[in-house]
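In what follows, structures are represented as structure tokens.
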Structure P
Amino acid sequence: MRKKVAYYGIFAALSILMGYVEAIIPVPLPVPGIKLGLSNVIVLLALYVMGTKEAFYISIIRVFISALLFRGFLGFWYSMAGAFLSYIVMVLAMKSDKMSTIGVSVLGGIFHNLGQIAVAIIILGRTVVVYLVPVLMVSGVATGFAIGVVASYCTKYLQNRI
């Protein structure tokens, strides 16, 4: 039991650290909302190595603490919507056994962006942000692919160690 709790802490801390690293890396793109999603590597690892429940808790902890430290109140809602929607889709895709880690990650990237667009529509009270959807879908695929490759490699290494 102690070992499992230690892994919860390590994964949550790494996820928060990755979020911090991402917050200090400038993204030189004129489109708001495009990020690398580095902390999603840790959530995806937790999903495959620890389990769905554990990954959910790590994701929630990451969103909450990262919002307190780096993003603020509005950032919390954007992150929570993206994290929750992508988590649901990734769990469903993973349980279908028809997708690789990379495919699951790509779906997670796409639906994370869709969750954030939905929150933007609610907060701003208008659909003007819908013009961002095509660009955010492309970025979701690209970053989801990169995150999936890294997570796939790390999963192979960690599966026999946790």
Structure Q
Amino acid sequence: MQVRILTIGNKSPAWVQAGYEDYSRRLKGGIRVTLQEIPAPKHHADQTKIKNLEAEKLLARIADADWVVALDQRGRQASSAELAGHIQQWKMQGRNVVLVIGGADGLDQTVLDRANERLSLSKLTLPHYLVRVVVAEALYRAESINDGHPYHRA
């Protein structure tokens, strides 16, 4: 199964790249994860305009057949075991999955409307760069659960 993490942001800090690469490298076999970074628009006083520009860029990279999961603080929270179940369902659907991470101001409503589902990683507001690492680790943990690997300890 192909999982694409689609995110807004300019060059991420080295520690983010290292963390993301560490967990994504551990994923073998069942899930192929790629990260696609879309440069953030130039700063503008109007946050709505920035979110609209980001939405245009994100939606242009999402195919009609993609299963889109918006990572949004108002989304449904899932445990690691529940995420493992989601992954099993996504595999059975046979679709490519796109996990969408917004910019510093979150996702525009048009992206949320396009999403097939919304997940929240935490009730905390997380920096969008950190979310990349958290998502890669969560995918690795969920696949470890699915594979019966002892990485996850409930």
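No lab work stands behind these numbers, since they all come straight from the coordinates. Fair warning: this is a prediction, and the values are worked out from it, not measured in the lab. Cβ atoms are built from the backbone, for glycine too; each structure is taken alone.
Comparing mean count of other Cβ atoms within 10 Å over residues 60-67 across P, Q, which is largest?
Largest value of mean count of other Cβ atoms within 10 Å over residues 60-67: P.
Where does the value -13500 come from, among P, Q, when helix-only ellipticity at 222 nm (-39500 (n - 2.57) for each DSSP H run of 4 or more, over all residues; to 500) is the thing being computed?
Going label by label, the one that fits is Q.
Taking relative contact order in percent (Cα under 8 Å, 6 or more apart) for each of P, Q, which is largest?
Evaluating relative contact order in percent (Cα under 8 Å, 6 or more apart) on every structure, the highest lands on Q.
Given a value of 12.6 for mean count of other Cβ atoms within 10 Å over residues 68-75, calculated from one of P, Q, which structure does it belong to?
P
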